[in-house]
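Heads up, there are several structures right after this.
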Structure I
Amino acid sequence: MAAPGPALTPVLTQDAAHRILGRAAYGARPGQAEALVRQGLPAWVEHQLGLPAEDPAVEARLAAIRLPIRYAAVEGRWPALEEDRPLARLAMTQRESFRFNPRQDRPMAPPEIDRGRQELLAATLVRKVEAAAQLRERLVEFWLDHFSVNAAAGSQVSVSLIDFDRRIRGEALGNFRALLEATATAPAMLYFLNNQSSRAGAPNENYARELLELHTLGRPAYFGAARTTKDVPRDAEGRPAGYVDADVWEAARAFTGWSVAAGQSIDGARRLPDTGEFAFVEAWHDQYQKRFLGQALDPFAGAMAHGRAVLDALAGHPATARFVCTKLVRWLVGEPAPEATVARAVAAFRGNPAAPDQIARTVRAILAGPEIADPRLGRMRRPLDAVAAAARAYAVPLVPGAALFGRMAAAGQLPFGWPAPDGQPLDAVQYDGAGALRTRWDLLLALARNGLGTGASPLFEGMAGQPVAAVAAQLARLALGPAGQPVGETVAGVWAAAGRPERPGPAEVAELAGWMLAAPAFQRA
């Protein structure tokens, strides 16, 4: 594989800086685009990659949030409850969270089962808006889509989401092979794709198929017409260029016994504890020889050895590098994914297979060229991105709640809610239909006006009383950067033509801000 040529770091204007912060971060806070111009992109990237995963300021914000929880009494099962509760579940271990999974002898009110998901939704939105480590947050969202699980698939998945999010966060900028195992052993994933019940003699293929098709090699590497791996073309390194159905079956056998301890009986004498934690049960594992991607897996190789050998083969495969890096480039830079950017990413990914910061090195390579600021690229903002960018642009101290979650879901996105394992789509067709756009505009207007109780911008009071042209220009620059000048002029003209006040008050400034957020230019980054 030829090494890609040197990348040319883009010369930053404020317009380019604003665009970069809309792609590699969740939009620019007031003054951040100007700061990026002064700092330069390479220094900004290094600073972002060096920030710790834990952010004391964000943790303080989360500690101050109270979410309501209310339910009626059910005689003999639980008493009525009505309270505003802190986000206490976020700090719980998987064992502690799993206590909220109902059993016949452990009835649980539905809002208690769902509470962890609600708290994680709130934390997710606050982190996107408030975290200093914006690039890390971008990667967390990417991997949560790449390894997607759906909370609605069952209570076991829902109560395991906090553990799953924690695992993703731990390796979001780390090593891909480590991330693969972190998700392969995650109770949420095991339940979502049914691997917790996969046994020798009756392996469940769900996880194995999605592991190959969605998490690693990708659909382009599937040679469905080939009967065996021998019929698959070889790549430049002599290994099979992709996989066949037999590889899915062998991978499924390799992951038999990878399960979750939930009180199941192993045999007549042994039972797993009811902890909700990962468990490898040797008695359920198919120990016999397997052949995966042309490699023989020796029989009786030891606990988890076959599954780990499959993960090793997948993590190091060129098709995995190509598939994952292309998705990363689409995510950070836009569409169509520029081939030069993909080539740099693949070289970094494959050149650092054992590095603890393999993913960070790959991201650095993606952001090392001019493509990140190219106005011809980019993609439509998804609802989470649009909400976070709006709150950042106008310094809204976002307080998330059920009303906001509902509006986001209606606009096409609610984290941990995409039903299929392929993850929340990037394609604009999911979000640009008439109904979805109308819901999005209503959502963003309500956010600007604090109509959902999500917090009022402190900036609008200071703009009140100025001429509408000046107010519109300020609002457009905050939301859209220097390129927003024509939008500001248009909005000011429409406002004046409608006979609205020449010097808007605070509530009217908020309304004007909502108009800016409905502009077509704000829907793309």
Structure II
Amino acid sequence: MYGKLHSACLYGIDGVLIEVETDLSNGLPQTSIIGLPDSAIREAVERVRAAIKNCGYQYPLQRITINLAPADLRKEGSSFDLAIAIGLLTTSGQLVLPVQERSLVVGELALDGSVRSVPGILSMVDLAKRQGFTSVLLPADNLEEASLIRGIQVYGIRHLQDIVPESVTAAKSTNGTIQNTGPIVLKDYAHLSVRIPDCEDSNNRERSKHISFLDDDYSDVLGQHHVKRALMIAAAGMHNILLVGPPGTGKTMLIKRLPTILPPLTEDEALEVTKVLSAAGKLKDTSNGLIADRPFRSPHHTISTSGLIGGGGIPKPGEVSLAHRGILFLDELPEFQRQVLEVLRQPLEDRKVTISRARAAFTFPAQFMLACSMNPCPCGYLSAQSDDQRCICSPARVAAYRAKISGPLLDRIDLQVEVPPPGEWRKAGASPSSAEMQGKVIHAHQIQAARYANSSVRWNSQLSGTLLRRTIRLPEEADQLLQQTLQALNLSMRAHDRIIKMAQTIADLDHDGVILTAHVAEAIQYRQLDLNLF
């Protein structure tokens, strides 16, 4: 006897369709799972056997072969338990599923038949919708997350016995065991828990996308107007930024308020971000719909390369992917291990991470804004002007400290901004609020969206190659200034292109989008480490 159901597993952050084939044949009772399963899947035999027996069904005493196709794709996790159990029940003639339903089945089984949640359910349901499935059977604990994908029916199961309506079970049961009087024929899944997002849910989700403010606000920060200007430019074009200054000048405080001026995620971006969190098993609250706020990740400086980029036997997303469409903040940049920082070079250029293993290569999205802070020297007071705070570092120590950040990585940071000591902050004028700054940033984003409407580019920082040359043309005077700067400072062509992209973002913030010589000059002065101003 042969039967087949469909299940799914994660491949990177995307769902992959898996056919669960079941074959029962004469021979010694034995169960084999083939198709490159990991140890968790091989152990599913014992979980499924106990669950079937404890729910009153009969585990087939035959030679059982379970194949997970495609056979050349390595599979991991416990998401196939429910599909294997239902496949055995249908193939052995104990259960007949609704004919009209083309269902995807996902879930982990406990020994008593309870169905436990699995990570990555959002990507699997999205796959089922794209593959034309009419419904998905999944753990009830994943039901709220699954319902974020509209256009497909999702059914939540808390126990293996929930698949059969109570009326049918009562008619066929005696002393808690199901009598073998013929197969249980299911007409539909109407008796299962189901949650379909209605108009009110959709409206709440739309409203939640516009709630992106944290408790902190830039109006709380006195002074530092030029730093706020630089942060607004970084947000407007999604440029990488580095703040350099003595301790206590507000570097961390300024960057932690950066999410308050970024525009909310679009619906497509929200789905991407939510899928990454779901695949990483970090999606905890789905009551407000898809993730509305841009991610802000701030890993500790003891993080490993795998923690930052992603890794494992079957790789999982790292911090650069968890920061997708948002901000990756590296506080005290030189305190990170050099080899950890060096792996950022490729994601900053390609905006994705590819991790290769013997049997497969996994690609994770990594389109993020890199925000960093650092002291100018080990003691932190190299640029301090107070008599009480004099630098005690030798030139050799300062050079060794800065050498922890390689030139190629520093070249990829667009804005390198000095944050001066406190000074006369209390005499500073009124500080712009996050709402005012966000309004300007959103306007600049709208200008870029209209400019790049017919391309895959969304922000100025994404421009490169032919598209950059075709899209941005400098006035003659501005071009001469840039060429003179390149020759005087011996800047790379990467720095040349990033200055042009920054100048375009500054022009967009000025509401006209036309690059002037002043915009190029301002962009050049943000390359302060190249200018040797520290």
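List of remarks:
- Per FRET efficiency 1/(1 + (r/R0)^6) of positions 401 and 457 (r between Cβ atoms, R0 = 30 Å, to 0.05), the highest-valued of structures I, II: I
- Comparison across structures I, II (criterion: relative contact order in percent (Cα under 8 Å, 6 or more apart)) gives the highest value for I.
- At a computed -14000 (helix-only ellipticity at 222 nm (-39500 (n - 2.57) for each DSSP H run of 4 or more, over all residues; to 500)), which of I, II: I
- For FRET efficiency 1/(1 + (r/R0)^6) of positions 185 and 313 (r between Cβ atoms, R0 = 41 Å, to 0.05) computed as 1.00, the structure of I, II it came from: I
- Origin of the value 90, 49, 47, where Cα extents along the principal axes in Å was derived from one of I, II: II
- Label whose coordinates, when distance in nm of label points 7 Å out along Cα→Cβ at positions 153 and 345 is calculated, return 2.4 (choices I, II): I
- Per mean count of other Cβ atoms within 10 Å over residues 25-32, the highest-valued of structures I, II: I
None of the figures in this text is laboratory data; all of them are computed from the coordinates on show. Quick caveat, the model's predicted, so the values are computed rather than measured. Cβ atoms are built from the backbone, for glycine too; each structure is taken alone.
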